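Each structure below appears as structure tokens.
We did not get these values from a lab; they are worked out from the coordinates using the rules stated. None of the values given here were measured: they were computed from a predicted structure. Cβ atoms are built from the backbone, for glycine too; each structure is taken alone.
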Structure P
């Protein structure tokens with residue numbers, strides 16, 4: 001297997017075939033991403049693809065590889081969250097450079113997701129501000145939901161089991177009605 005290009009990542013992720021699978025659990029899609037893009041993810045995780053951060057489309061592809069692909073490839077495993085900090089770093093760099101203004105709405109949504117996935121309240125505040133500016137009510141609602149959980153608990157309780165963290169009594173009560181996103 002070889003490392004794919006940013007253009008190949010973009011073409012795959014934003015294809016008509018993939019759109020219906022973006023936020024749906026699918027063993028087949030998870031397997032396909034692992035098989036086709038595993039080496040690309042590993043290279044990105046090692047910092048070997050940091051050069052992709054130089055253009056809007058390539059920076060978006062890098063964020064997708066670091067934020068979305070591990071959630072598919074390692075679903076239910078701590079590795080699914082191992083590159084969160086790298087994804088936030090590259091999303092922050094891209095937004096700070098104004099790259100998001102050069103992306104379409106879907107691209108901007110995925111560029112902003114690392115902020116929403118972060119367990120840092122400052123990142124959550126930025127997520128809400130970015131989605132508010134985007135003008136997509138559904139995306140903004142999810143951003144508020146994520147931010148409210150971090151403001152309340154300081155972390156996402158639905159990650160506790162996978163990450164080997166103990167639930168607090170308040171988190172255990174919360175998890176009875178909220179299993180995650």
Structure Q
């Protein structure tokens with residue numbers, strides 16, 4: 001795709017024939033996610049009907065029905081949640097509130113090396129400091145989205161992991177200022 005996928009502010013009207021729907025949900029500006037989770041469940045029920053959802057701490061929310069065709073992914077940050085529904089299969093979405101703190105600058109090299117791999121770590125190291133945080137945030141959310149698309153938790157980078165993630169295509173999202181995000185689907 002040439003353009004980033006559309007992110008719809010909820011409540012929104014949408015074309016029910018679309019395979020991939022992405023919604024941005026305004027949530028309370030707090031790290032406590034109870035209200036955000038309730039809102040996501042309400043939106044899912046409005047879109048998918050009265051379906052049973054399975055939610056286990058530390059695992060992705062999923063539909064109770066076993067057909068596996070509809071993929072769901074959710075990501076929360078203080079003030080915003082993203083919900084992706086893919087009617088054609090697995091999906092992963094990730095959201096990061098861009099830190100204002102310069103404390104992150106010193107952590108980026110180790111995080112990039114451990115979780116994003118040597119190629120991205122080198123690319124980030126070669127960037128000017130003022131560009132590095134935005135690039136890191138985009139690379140991080142793309143990696144997290146690809147992991148979620150494959151049903152994997154955050155793990156350190158390895159060449160075997162990279163091979164596993166190769167079938168997932170991540171795309172950046174256009175989000176409100178201060179947030180960075182990406183969505184991943186399986187390559188067609």
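Can you say which of P, Q returns 3.8 when distance in nm of label points 7 Å out along Cα→Cβ at positions 4 and 52 is computed? It would help to have the intermediate numbers written out before the result.
Numbers: P: 0.9; Q: 3.8.
Attributed to the structure labelled Q.
Each of the structures P, Q was assessed by relative contact order in percent (Cα under 8 Å, 6 or more apart); the largest value belongs to Q. I have -10000 for helix-only ellipticity at 222 nm (-39500 (n - 2.57) for each DSSP H run of 4 or more, over all residues; to 500), calculated from one of the structures P, Q. Which structure is it? Answer for the origin of the read-out: Q.
Work out distance in nm of label points 7 Å out along Cα→Cβ at positions 84 and 156 for each of structures P, Q, then name the structure with the largest result.
Values: P: 0.7; Q: 2.6.
Across P, Q, distance in nm of label points 7 Å out along Cα→Cβ at positions 84 and 156 peaks for Q.
When mean count of other Cβ atoms within 10 Å over residues 44-51 is computed for each of P, Q, the one that comes out at 15.6 is P. 0.70 is what came out when FRET efficiency 1/(1 + (r/R0)^6) of positions 20 and 132 (r between Cβ atoms, R0 = 30 Å, to 0.05) was calculated for one structure; which of P, Q is it? Only one of P, Q returns 0.70 for FRET efficiency 1/(1 + (r/R0)^6) of positions 20 and 132 (r between Cβ atoms, R0 = 30 Å, to 0.05), namely P.
Please state which of the structures P, Q yields 16.5, 50 when Rg and Dmax of the Cα atoms in Å is computed from it. Mind dumping the intermediate values first?
On the way: P: 15.9, 46; Q: 16.5, 50.
That value comes from structure Q.
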